[in-house]
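Following are the structures in question.
Where a number appears in this text, it was derived from the coordinates with a stated rule and is not lab data. Not measured: the values here are computed from a predicted model. Cβ atoms are built from the backbone, for glycine too; each structure is taken alone.
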Structure I
Amino acid sequence: MNGDVAEVQRRLWEAADQLRANSKLAPVEYRGPVLGLIFLAYAEHRFDAVHGEVQARATARRPATADDYRARSVVFIPEEARLSHLVNLPEREDLGKALDEAMKSVEKLNPELKNVLPRGYARLERSTLLELVRLFAPLPNTLSGDAFGLIYEYFLSKFAMAEGRLGGEFFTPYSIVRLIVEVIEPFHGRVFDPACGSGGMFVQCAKFVERHRGSATRELSVYGQEQKESTVPIAKMNLALHGLSGDVRLGNSYYEDLHDSGRSFDFVMANPPFNVNGVDKERLEQGRRFPFGIPRPDNANYLWIQLFYSSLASGGRAGFVMPNSAADAGRSEQEIRKKLVQSRSVDVMIAIGTNFFYTVTLPVTLWFLDRGKFDTDRHDKVLFIDARQIYRQIDRAHRDFLPEQIEFLANIVRLYRGEKVETTDGSEGLLKENFPDEKYIDVPGLCRVATIDEIEGHGWSLNPGRYTGSAAVVEEDGEDFREKLSGLYEEFSQLSDEADLLRAKVDAAIQGVLEA
């Protein structure tokens, strides 16, 4: 990331968050209006970049129209919606109403944005809103196009962190998404995310293509489905900010197949909600979408896994996040897992340590399917990687991967597949230390290739720790005891801090009432 952009986004967030702290708004109420202003700044930047060219081609008989801008993949921005106009409104003008009208006019002139841009600016205090507009108004003339996408992603991550559990419903941490993308290698094709949140999976697919000197708009078609109505606009704005067009629809993926997904996608990526209960099994389309059967427990993990599998075309790859317990779940879920392994489509399993996610502190597992490996020498093998001891500590409650760590883990998979490794992010040292001959070998505690016969001998478990020689696992839930205890303690500490903060607020409120 460009250092200047990193500094700009940090400064913008600190200023915006300070304004929120001095307002009556919670992070979830503040998120939409702020992301909308970032989008408006980006749209104005793109509009200004082509405005001269479009006007030069116009004539008195045929003046420029919104269609001329859309033909260049640019959002048409009328004068009343430009931040440079809004920031200079007279003090007597209702700025909140003006912003709501600006969003409405942009949607009217650009039908593809219908019901996407946020409203509700009139509910914000004028002083807060004015400072926000002043904060973002200079950006169209001071930043490049790529910078806006980076700032949008940065703000999404900060809002997700501030919102905690609710934030995790729309945002998957960058380093997890980047690792999934590096393993499934979406060079070209149709990409599907049936739990797409804010669209981060699609954005990282596009960046993967661009890192390999391709054009994401030519090489990728993206399709998403999202259950939360308030999250769909965030995803659509995210795609637009990164120059992508995609088909993102509102729907419940358990019951609705809005993209006719049966065996039609080259890549499937997702971070679905974990351990969901209450799914109405009578409404499920058995057979095509759930080919290995409906699990008896009131838990949707194995519904998601089958949705990902059944959406893949021949030769397609999937990468998704699951709680550790799914890799060892018993009874009917074990039977489904057995059929999945016997289909020869499970390719790679990666165990991830604690504190990578905003929704849960416990460790998770990344699952990777490959329906194209049947005719390879990997057809009866699965690569297990234990990455629980690989991370960067951001703060007490959050971890991520460094770029060289992501590249190293992806390179283990490349060596296993017989592909050429990549070292642009500095993974040479880790590769030389673990794979001195630049060929795949089992490394105790890190990685091991197991056969399907071995997996059967372990009760069809897909828990990496069982195969890599890592710390012993607990039979009941597939989690290492020390790892689980560490995660529980971190969660307890975080909840204690939040309780202290809440107690202080309650004390202050009651004291205020008593003194009134």
Structure II
Amino acid sequence: MLVRPYGRGVMTGLCVTVTAAFLISCSGGSNSTSDAGVGKSAGAEAGASADAGAGTYTGSPVPQKPNIVFVLTDDLSWNLVRYMPHVLQMEKAGTTFSNFFATDSQCCPSRSSIFTGEYPHNTGVFTNVAPDGGYDAFVKNGDERKCFAPALQSAGYRTGFMGKYLNGYKTKPGNPGRVPSGWNEWDATGGAYKEFNYSLNENGKAVSYGHRPKDYLTDVLSAKATSFVDTSAQAKKPFMLEVSTFAPHSPFVPAPRDKHKFRGITAPRTGAYGRPSTPAPKWQSGLTPLTAKDQKQIDHKFGKRVRSVQAVDEMIGHLYSRLQAKGLARNTYFMFASDNGLHMGEHRLRSGKQTAYDTDIKVPLIVTGPGVPLGAQVSQLTENVDLNPTFQELAGVKPPGSVDGQSLVPLIHGHPEDDWRQAVLIEHHHSASKKGDPDAAPKNAGDPPSYEAIRTADAVYIEYVDGEREYYALKSDPDELRNLAPSLSADQRASLHKTLTALEHCKGSSACRAAARTKT
């Protein structure tokens, strides 16, 4: 449901007022925002042409097409948002999707779903590396043609992509890699996790960066993004800009100016921290209690993650400030999200991801822009496959029926739909090889076998390829500690399996919408 703190009659005026205040408070970067008190409650020192796979431009008369800015982070979990004052301001100035999920808690499968609007079983991208994942699988399966960019470009948009593309996309001197169709501005790479000493494919030319402070990747992306806003304003054309950071993915490298901040910070001790689920699945049987050394390492990594998102938050402030300076802020949808989350000690798992637990699959999605209710929350089940059709509809493009997701535009504008999905699908394949996979993890950090899962409003149900099952009733067990799968009745098991099977075989918006209705 949509929770609205204000009446609809005063929403428009309030949106303009609060958004303006947001832009002013953010324009000076994280320090000026901190002075305004943002985040202090957390106790933080907040410092080409469209083709058959794309949508069709409807030609509907629109007074002024909106701009779209999409900031996608890497492995950013909800517990980092409290340390990001500009993102906290976005929550006040816009709408937060409190039940937004990733199709898989791995980089490449999740990002492939964002680009195409399709589940992994339709993109064919299940892992980060070949043969069933990575950039090569994305291209081989024709997924580039399904991206939202060609459709928006065909509708008159300037399109820009900056930052992390897909695992296995390589850029190096003399061999910049391909520039996919549909992008007017392309500044991308595939493996700059260390934030320094990398090459970007800048519109077909490989440009190398070193280890100087000014080469810090998030800052480079920030400068390129604000420049793209400038050139788009000068061209007087609507634009769609995606900025895709590597932060806060491991090795969690902060900007040099932030490396001494947040000393002594510790990872959250949730109800699941250091506790196994009961009965635990076999793949967790070898987990031992967290030692003092384990906990110290988890805290150290969490501190590095907090420090690494400071530059991302500052970039958001710079972008908002530039939009305001160019007179574009009131006609720009600004979205902030993550490809997946990360667990750090929950279920006795050391730092990692790849599970179907909320720590790994439930991620932020926050939206500001024209007509977006202030300080509202949308609790409907939404997923990253919904972003492709959302971008297209915002641009006046009719999304193709081949997408598996549903447009979030009605929800963004405060108009909930009665016939919304009742379950989202999570698909995970155990990688056949750890070579070249930045998400590869030891057994004690989360390395489950392949599984399919569904997440409903009040439960998560997982079917592993080895026949094991997990089921957690989230209203009474939000930390996912009591595995009730063994006690489910035959009818309950059959119903859950039927819904899961329908979703893992669905194709296209109509079929996946029907499949997402729970089966009895």
* Identify which of structures I, II gives the largest calculated value of distance in nm of label points 7 Å out along Cα→Cβ at positions 217 and 465. => I
* Structure fact -> If helix-only ellipticity at 222 nm (-39500 (n - 2.57) for each DSSP H run of 4 or more, over all residues; to 500) is calculated for I, II, the one returning -8500 is structure II
* To do: Using Cα extents along the principal axes in Å, for residues 369-448 alone as the calculated read-out, with 46, 29, 25 as its value, let me know the right label among I, II.
  => II
* Asked: From I, II, which structure was mean projected area of the Cα convex hull in nm² = 22.5 calculated on?
  -> II
